[in-house]
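> Okay, got some structures for you below.
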Structure 1
Amino acid sequence: RAAQAETAAAAGPAVVGVCPRPGCGGQIFLGRKGYGCSHYKTGCTFVIWKESLGRTLTEAMVRSLIEKGRTNKLKFKDAAGESYDARIVLRNAGTGELALERE
């Protein structure tokens, strides 16, 4: 098991998907604070922060955002404490900007 853990660590960060930024083609991977593009050194600014819109985004949520442009329906609470359904949507594929889309 230790050898497997070392192999996984040596392989680098897990790839979540392909960068949706037009013309980029880099790979999205999990960093310390968010999911960023492997082409950041050559100017790609795409990033989805782990903590976004009052949620901690999972790898599955980020994969859905970059592949489909939205998450599944989620529960949120408004300022008054009332529950509502919404999806997190990828508003800007060039930057990773997110928004809520109420159901």
Structure 2
Amino acid sequence: MKKSLLIGISTIILAIVTFITYITVTTSNPLSEKEFPKTKEKAKKTAIEYFIKEKQLDVVITEIGVTGEMGYKVWVEGHVRNDEQKKITAIIDVEKDKEYKVISSKVD
């Protein structure tokens, strides 16, 4: 009885450790040093497409950084093309590799 209980508990623990290892190994962090250059390019493209489609503005992105908030979010700053006085900012959720999306934006 004790032996089968010990085997059962050991099997459950092994399954949990295996699952956590699998998730850790197969999930990439878009904010890691290795992945961030790709993340920046995708975030820049997402922001430009957003401002064209939603705000009818052609923009130039000049800065991109990590927000520091919980989750996978980056900020972008820039200006309207041919009008550097008209500043734009946006926060982009980069958690899902195929679905970057602007979650807030501002035009000054």
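Where a number appears in this text, it was derived from the coordinates with a stated rule and is not lab data. Here the structure is a predicted model, which is why all the values come from computation and not from measurement. Cβ atoms are built from the backbone, for glycine too; each structure is taken alone.
> I have 1.20 for Cα Rg over 2.2 N^0.38 Å, calculated from one of the structures 1, 2. Which structure is it?
Values: 1: 1.20; 2: 1.63.
Going through each structure in turn, the value belongs to 1.
> For which of 1, 2 does distance in nm of label points 7 Å out along Cα→Cβ at positions 20 and 68, calculated from the coordinates, equal 1.1?
On the way: 1: 1.1; 2: 3.1.
Value 1.1 for distance in nm of label points 7 Å out along Cα→Cβ at positions 20 and 68 corresponds to 1 out of 1, 2.
> Then there's this: With helix-only ellipticity at 222 nm (-39500 (n - 2.57) for each DSSP H run of 4 or more, over all residues; to 500) coming out at -5500, pick the structure among 1, 2 it was computed from.
Values: 1: -5500; 2: -14500.
Structure of origin is 1.
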